[in-house]
Structure I
Amino acid sequence: LLVAGGRGCAAARAEAPLLAWLRRMSGRVSRLGSVCTGALLLATSGLLEGRRATTHWAYLEELKKSVGHGVCHDAIYTRDGNIYTSAGVTAGMDMALAMLEEDHGNAVALAVARELVLFLKRPGGQSQFSDHLAAQFSEDAGVRELQLWMLEHLDKDLSVPRLAERIAMSERSFARHFADGVGLAPGHYVRQIRLTAARQKLEQTDLPLQQIARRCGFGTPESLRRSFIASLGVTPGAYRERFRGAARPAG
């Protein structure tokens, strides 16, 4: 059972029959969750007492009045037992993918993410203000298909000559066309998606740095290390130690 937020949520919090129904249903469903300000309804129903929860950043202080220290200010979604809450509408998509992965495995979740043209499935502990939110796919179908291919082949040669060849364009035309549609030069985009993938593997897996470097297209651990220091100011090992626990929703 997922409770949606949005218009009408404030009035719904005063509807005693609705709140009573939510309390009754909470014991009958395998999962209870909210999207955006729907968390305020769950909180008013008393269902978030003693739980970790989040909502849209503009309503975090209001949620805190009901949940107290359980409010997670810097998460796109949370899981506490069988109760899930998401920060906003797009964060609800990430939460749904996490549920799908729990039920049907990573391969199915990634296939659905590709079908929905989501950039990358984000871990729940990731900041609501993440740079992933700014990532865009080109409106051009050919470039968009190329972007999806790039995400699935990070260990391949993703240089401008090879990418231009794959999309049957001259290097100069491709570089200009890609930048116009994506908002980033091809080389910058490649560095971004490789770094993002490496960050996720550090947060979510026990893979050694050598495997992460190879799978994400850095080649060697030293190249991975240089990229992390240049972009994030920390080594991959320090990043894993600092962020791995925070990237996993509790439950």
Structure II
Amino acid sequence: MQPNWLRQITQIPTIQQAGLLGCERITGGISNLNFKVTTHQGIWVVRLNQAQLGVNRKLEQDILNLIAPLKLSPEVIDANPAAGYLITAYCDLATWRQSNTTDVGAFTKLADSLNALHQIPCHHSASRLDQRITHYLKQINHIPDDLAAETMHQIDQLEQLGFWSACQSLYHSDLNPNNLLGNDQAVIIDWEFAGQGHALLDWLIMEQEHQQDLSQFYPTDIRESWLPPSKALIANLMKLWDFNLQQTNKNR
């Protein structure tokens, strides 16, 4: 562990009050720095925030507070976006990627949890996917012109079909296999991209990330006309994330 990381962690007031016993880096994260921290008061995960395109840390904190009663995510011990850290309870559970979770039963249980999430109203237009992607297209370098044009066409199609006006609820936006822990009742982590959206988006993103047909879990209020452009848009979103990751890695 580099000394500056340890120094940052030991200077966090909550860690000082709890009494630090041990600290180890958690590998596998793409962007932020995550550490398993053992204290006299318990075992926690300390996330040192790194700048990320399209992430609003204050909104993330508000969402974590909002969903706390649902018990979908680890308990928040302390959050200080201004100081650049988030501390949550440590969950000793394998990710879905580690356990190679693909069975329908696990997705069915996850659907029950997500139904409660998707009932929560959310009105933060800057976090809506069309707004985020438009921001990505302006900020990410070297995006092929045809990909940018195709993506904007899909956004416009969905606008004409009334999809974006139907995006009025909270959604996670990044339910990849590394962000789901445990098979019985999944614990969901990494809420930094959560915001205003539609339940359909979570399931389409999962289809891409898990490479499975999850159409049986689509919400019942969708229009069939939404599916072709929204699926194509999510596929392009994955390409944009890849471009952004490549750019971020080059700059480190």
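Looking at structures I, II, which one was helix-only ellipticity at 222 nm (-39500 (n - 2.57) for each DSSP H run of 4 or more, over all residues; to 500) calculated from, given that it came out as -15500?
Going label by label, the one that fits is I.
Compute distance in nm of label points 7 Å out along Cα→Cβ at positions 43 and 203 for each of I, II and report the one that scores greatest.
II
Comparing structures I, II by relative contact order in percent (Cα under 8 Å, 6 or more apart), which one has the largest value?
II
With distance in nm of label points 7 Å out along Cα→Cβ at positions 59 and 179 derived from the coordinates and found to be 1.3, which of I, II does the value describe?
Clearly, the read-out refers to II.
No value in this document is a laboratory result; all are computed from the given coordinates. Every value quoted in this text rests on a predicted model; they were computed, and no experiment measured them. Cβ atoms are built from the backbone, for glycine too; each structure is taken alone.
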